[in-house]
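K.L.:
The next part holds the structures, each set out as structure tokens.
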Structure 1
Amino acid sequence: MKIIQIEPNKSGSRPPMQDWALRNLPQGYSFVPNGLDTDIFYSYNGFVNLTIEGDIVTAMTPNIEAWQAWKASLPEPKIEIDPVDKLRADVDYMMMKMEGI
């Protein structure tokens, strides 16, 4: 069985679920039953709201607002072009131009 942190971090996300073999839960965690669909946890990078009954998670829903704010805070990826690839593209372009394509 897995466990999950009940309270989200300041960003609104939760750390990855952990495998847990003991009967007693650590403080601040809840059990995630094996049959619960956890795809949403990974699809939204841990930005989920939990429905908990007792000490068991019964549902996860995306925290879309926090997830979108987090995504917006990420820097734009820096795309680096390999000089060899650029040279090849330039040569291909010149060849097509010479051949009238």
Structure 2
Amino acid sequence: AISRKPYSSQKNLAEAMQVSTATVAVSLKKLEKAGLITKTMDKTDNRLNRIVITDMGNQVVEQSRQIFQSIEKKVFEGFTEDEKSALSNLMERLYTNLTEMDIGG
């Protein structure tokens, strides 16, 4: 999420990833320690930290994309574009159904 939207805030990241801000804070601390992101105070709002991916972070993102594309190519080998599209539509419907489920009731 950070690589697609630089200068994100922790709150925006949590919303985009559908996790708590506490979860994001723990992950960001690890990423910052590894040198993959930097956190800077927002110039207009001192309560906000802006998250910026570093050059090393961008390299890791690119390597990850390449690995994912290689795996995806192997997984979908022999599938037609129509089959991949149909599978994608089915997975989206499953996701929608799962997110709308009332697990407690």
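Only the coordinates and a few stated rules stand behind these numbers; no lab work does. Predicted, not measured: the structure shown is a model, and the values here were computed from it. Cβ atoms are built from the backbone, for glycine too; each structure is taken alone.
K.L.:
Computing FRET efficiency 1/(1 + (r/R0)^6) of positions 29 and 77 (r between Cβ atoms, R0 = 35 Å, to 0.05) gives 0.35 for which of 1, 2?
P.N.:
The correct label is 2.
K.L.:
Moving on to the next point. helix-only ellipticity at 222 nm (-39500 (n - 2.57) for each DSSP H run of 4 or more, over all residues; to 500) was computed and gave -9500; which structure, 1, 2, did it come from?
P.N.:
1
K.L.:
From 1, 2, which structure was mean count of other Cβ atoms within 10 Å over residues 45-52 = 14.2 calculated on?
P.N.:
2
K.L.:
Taking Kirkwood radius over Cα pairs in Å as the criterion, which structure among 1, 2 has the greatest value?
P.N.:
Structure 1 comes out on top.
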